[in-house]
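Presented below are the structures under discussion, each in the form of structure tokens.
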Structure 1
Amino acid sequence: MVDLGEAAPQTYVLNRGAYDAPKQPVEPGFLTLFDPKPAQAASLQGVKSTGRRAALANLLAEPRNPLTARVMVNRIWQYHFGRGLVGTASDFGSKGDRPTHPQLLDWLASEFVRTGWSIKQMHRLIMTSSTYRQSSQYREAAARADSENKLLWRFPRQRLEGEALRDSALEVAGLLNVRMGGPSVFPELPQGLSVTGGWPVTKDELERNRRSVYVFVRRNARYPIFEAFDMPDTHETCSRRTVTTSPIQALTLLNNKLTLEWAQAFAGRVLGLAGTDLDRQIDTAYRLAFSRSADKTEMEIARRFFDRHREILAQRAAADEPLALPAHSAAPCDQAQAASLVDFCHMLINANEFAYRN
């Protein structure tokens, strides 16, 4: 960037968009829909600059201008509920969606400005509301009146993004590195996958397990687990992610080498906390994965799973077949039960309750 002083280069209307066919000169100005007066370049007193960017910034942040605040609070709302009060987050024009709650949108925008454009305060306001804190439970009468839940009669169930899913799995496994700052990291890729431009896997395992925000983004090759869970095309802007359901997602969580390693570490963590008592292991795994205890029915199903699974794994061990055992745990445990715990933890990571926000 170069300081051009107080005189900005002249801008012209281009004949059919051709850069070498200028027509009449034009000045920067506001949208004629709102301000039909001829455009006039802004100027700032006592500043050795054209003042154009400052004028635009002042216009955007003007408290009497509701457009910027509306767009921002709509994005924040969309982050929490999966869909904004205006469904087309990047189009508030005549071709975009109408707001489902126009008065609420205006009130949130005015509160946003009143609190000094504080994003943190807006998060707090939304997350402490009764709308955000309500249950995801289905109600037939409400569904008949509003099948798409646009009026928010329940909290919309949302699947985690690939980045959040990876971070959650690393967290329950006790592997997540929460150190902040520093360069990007390159986690392992599936065997046989090559990336144009290279993908130098980070050698330090602790660094590879940093939060997903630090995973390197190569525009021509998205990280596989992120791509499977609808990471946007990195060549384009994306105001709202699409959410799909595909076999690739289930197969990735079931068969990915990383997922099995997370399950082994998760099982090792459970063993370290619960010891060899089966009921304590089940309850601890539920608490870590779902932030709740297992109910009576789930406990009974889990016990039956362990009983049947131990028999199968004992047969495999007798046949000298390798077993996936818990990692990072020194707690003594029968091998068949320990391998069953790995498969149980693997199942919890694959459960809908783990992959969805309720």
Structure 2
Amino acid sequence: MFTHIERLRPAALPATSPCLAGFGAALPAELRPSADIDLQLGKPSGWLEAACGVASRHVAASHETQESLAAEAARAALCDAGLALEDIGLLLFGASVGRQPIPATAALVKRELGGGQLAFPAYDVNATCLSTMVALDLATLQIAAGRVKHVLVVTSEIASRALPWSDAPETAGLFGDGAAAFVVSAPGAPSGEGARFGGFHMETYAGGYEACTLAAGGTGIDFHRDPEAFARNAYFRMDGKALYRITAAALPGFLDRLLAKAGLRRDDIDLVVPHQASPHALTHIIRRGGFAPDRVFDRVRTIGNQVAASIPVALCLARAEGRVRPGMRILLVGTSAGVSLAGAILET
């Protein structure tokens, strides 16, 4: 049983804010230790963990597809909310990399759930690592506009693909696979009781566009004209130093603006659930963000960076571990390629 936290300060979010009425997560069965990868790379035991800070990560097997993990998480969220797929008015799929460029992965997830003949719309949202956060914000806007009562927000990432193991293993070692889902419901609707979501704020600093890329697969490189360039750019690339410079400069002011928008101070936040980008990034959030370490939920060492699934999976884990209790204010915050920063408030 959750224990209630007595609150003497008024709620930052109005009672009319949409709620996260259902939570669900799905992780691949295999948890691959860094020590096993050391053997594959011909490195001494402990090398990869020392290089990237991640001790283990979930890795999808051949039968665990992006859509099957997404559907597993979505079914768990629907069950948690006490709803059926027929109750949903919109499905938003948020991921940095979908199954393929066309069509949208959301349609495949809908079909995987058995909803291929249902009429409600389904489409993708891509803000790289912040895709699910943006999808949650769009879900609340759709509900506030009166278009739907229940939105299913789903994320699933197979981040263990296209990694630069040959020339940047310290980057490749950061990433793992996972999926999560949320049912976002209108207040007063059946299942419309849960953690209120709001206070969303996002900023983009496009000067960092080249700092984090997967360049092949779009219109930038034509495979038929230059297959060698396409192949070279079919691997994920990241300039960690450039990303750090941008986020280090932007994060404190960004957090000030986000909290001011919600009418809150740092001391009002009971728990921070950040993007599990890397152990170094979480240390940075604690130091530059002004939050006590015991208020920051940190599992990156054991699950790795799951890209757009990172914040949602971390939130589900925090809830399962009893870190999310009634009466709390939770800050969801992260960064993404581009470079963008985004955050939102949950009130439980």
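Identify which of structures 1, 2 gives the largest calculated value of distance in nm of label points 7 Å out along Cα→Cβ at positions 109 and 293. Let's see the in-between values first.
Details: 1: 4.9; 2: 3.5.
With respect to distance in nm of label points 7 Å out along Cα→Cβ at positions 109 and 293, the highest-scoring structure among 1, 2 is 1.
Can you spot which of 1, 2 the value 12 was calculated from, given it is relative contact order in percent (Cα under 8 Å, 6 or more apart)? Each step should come with its number before you reach the end.
Working: 1: 12; 2: 25.
This figure was derived from 1.
For which of 1, 2 does Cα extents along the principal axes in Å, for residues 61-180 alone, calculated from the coordinates, equal 50, 29, 28? Before the final figure, lay out each step's value.
Numbers: 1: 49, 43, 28; 2: 50, 29, 28.
Here the read-out was taken from 2.
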I have -13000 for helix-only ellipticity at 222 nm (-39500 (n - 2.57) for each DSSP H run of 4 or more, over all residues; to 500), calculated from one of the structures 1, 2. Which structure is it? 1
Among 1, 2, structure where FRET efficiency 1/(1 + (r/R0)^6) of positions 117 and 253 (r between Cβ atoms, R0 = 41 Å, to 0.05) as derived comes to 0.55: 1
To which of 1, 2 does the computed value 2.9 (distance in nm of label points 7 Å out along Cα→Cβ at positions 85 and 101) belong? 2
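Thinking of 1, 2, which structure, once P(r) over Cα pairs in 10 Å bins from 0, in percent is computed, gives back 6, 26, 35, 24, 8, 1, 0? Numbers along the way, then the final one.
Working: 1: 4, 16, 22, 22, 17, 9, 5, 3, 0; 2: 6, 26, 35, 24, 8, 1, 0.
Source structure for this number: 2.
Using distance in nm of label points 7 Å out along Cα→Cβ at positions 69 and 205, single out the structure from 1, 2 with the greatest value.
On the way: 1: 5.2; 2: 2.9.
Across 1, 2, distance in nm of label points 7 Å out along Cα→Cβ at positions 69 and 205 peaks for 1.
So distance in nm of label points 7 Å out along Cα→Cβ at positions 13 and 149, computed for just one structure, reads 4.9; which one of 1, 2 is that? Don't skip to the answer; put the middle values down first.
Working: 1: 4.9; 2: 2.0.
Comparing all candidates, it corresponds to 1.
Of the structures labelled 1, 2, one was used to calculate volume of the Cα convex hull per residue in Å³, for residues 133-276 alone, giving 187. Name it.
Numbers: 1: 187; 2: 170.
It must be structure 1, since only it matches.
Read-outs: derived from the displayed coordinates by stated rules, not from any lab. All values reported here derive from a predicted model rather than from experimental measurement. Cβ atoms are built from the backbone, for glycine too; each structure is taken alone.
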